[in-house]
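**Student:** These notes open a run of structures that come right after.
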Structure I
Amino acid sequence: MELTKIAFGGGCHWCTEAVFQTLIGVHKVEQGFISSTAENNTFSEAVIVHFNAKKIELKILIEIHLCTHKSASNHSMRSKYRSAVYYFSNSQKEKSLKIIDDLQTGFKDKIITQIVEFTAFKPSTEEFHNYYQSNPSKPFCETYINPKLKFLVQNFSNQIEKSKVSHLIPTIKETHQL
């Protein structure tokens with residue numbers, strides 16, 4: 001099986017890691033800090049996603065990324081949480097630009113997510129790897145990550161590994177019955 005990699009930054013890498021770890025076709029998510037070039041040469045929280053393109057398309061990964069962080073908000077924490085798709089090849093760059101352009105029609109505000117070159121990666125400390133999977137009941141996970149995973153279950157259910165979010169499904173059913 002051949003894996004492709006792409007990197008995403010936008011919010012806390014604990015959240016971003018958890019989102020991509022739940023997807024069918026994603027085999028590995030590396031959490032840490034990524035830098036690019038020019039004005040984006042500082043490290044910002046991000047993840048590298050290793051995926052099987054035959055099981056999940058780049059378009060779906062980018063759409064999920066845009067929908068699970070503030071991709072249309074240029075808030076004060078953008079240096080720590082750069083909204084970006086980091087590409088590893090010119091082909092990936094061109095595809096990503098087109099995908100975001102096509103997805104823009106589904107967003108009220110202009111998408112500010114940048115398509116930037118991947119240049120370097122520094123992994124986060126090991127104690128924070130697989131943060132959500134290791135700590136699902138911590139207040140941070142319940143407050144920030146669970147809503148993103150519930151969004152995935154509600155809007156991208158055919159793309160997620162149900163076993164990785166099964167603890168959330170009764171909550172979601174109760175919410176829909178109200």
Structure II
Amino acid sequence: MKCLVVSDSHGDRDILVSLLAAYQGKVDAFFHCGDSELQVDDDVFKQMYTVQGNMDFDDRLPEVVSTTVDGVSVYMTHGHLVGVNFGLDQLMAAANQQHAQLAFFGHTHQLGVERHNGLLVLNPGSISQPRGEFSRLGGTYAIVEMTGQDVTVQYYNRQRQPVPELKFHFTS
């Protein structure tokens with residue numbers, strides 16, 4: 001299973017259209033972790049799972065997405081409702097309750113990935129308004145590939161170039 005994860009685009013629809021066009025047929029699914037500032041019926045969401053962030057005002061956007069892609073269970077939420085600014089415990093508990101193997105979130109605008117007892121927890125960072133150590137990249141997204149229990153995560157910049165120091169491999 002291979003998916004693209006993006007978050008916190010804050011009205012930058014063009015970058016989402018660009019990512020969809022570039023990766024169509026190359027990934028199994030697209031995930032947007034909230035704060036798109038777009039409406040639920042926007043055409044980009046016909047091809048992309050999305051959740052409502054704290055800056056999304058279309059109440060028709062779901063707060064949580066729990067789905068399965070090519071046999072891999074995925075849990076996604078924006079993060080503000082599970083207190084990600086104060087730690088990942090609530091997020092991991094919610095993902096574990098859904099028996100997820102992958103948990104995606106946004107909100108902090110800071111990329112990060114870690115694995116806890118088989119659960120991969122990933123923030124792709126903000127594609128449009130990055131913060132933290134890697135803000136110099138100008139925005140990031142991630143490609144997550146899972147084969148069996150092994151997971152590879154590669155972060156990319158807005159120009160769709162891989163960031164060599166941001167490649168991670170997790171084995172069971």
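Here, each number is a calculation from the coordinates, and none is a lab measurement. Note that the structure is a prediction, hence the values are computed from the model and not measured. Cβ atoms are built from the backbone, for glycine too; each structure is taken alone.
**Student:** Which one of I, II has mean count of other Cβ atoms within 10 Å over residues 7-14, as calculated from the coordinates, equal to 20.1?
**Tutor:** Answer for the origin of the read-out: II.
**Student:** Given a value of 10.9 for Kirkwood radius over Cα pairs in Å, for residues 71-118 alone, calculated from one of I, II, which structure does it belong to?
**Tutor:** Clearly, the read-out refers to II.
**Student:** A further question follows. Determine which structure produced the value 2.6 for distance in nm of label points 7 Å out along Cα→Cβ at positions 15 and 55, calculated from the coordinates; the candidates are I, II.
**Tutor:** Label of the source structure: I.
**Student:** For structures I, II, which has the highest computed value of mean projected area of the Cα convex hull in nm²?
**Tutor:** Max of mean projected area of the Cα convex hull in nm²: I.
**Student:** One of I, II was used to calculate helix-only ellipticity at 222 nm (-39500 (n - 2.57) for each DSSP H run of 4 or more, over all residues; to 500), giving -9000; which? Can you show the working numbers first?
**Tutor:** On the way: I: -9000; II: -3500.
Traced to structure I.
**Student:** Output the label of whichever structure in I, II has the greatest value of relative contact order in percent (Cα under 8 Å, 6 or more apart).
**Tutor:** I
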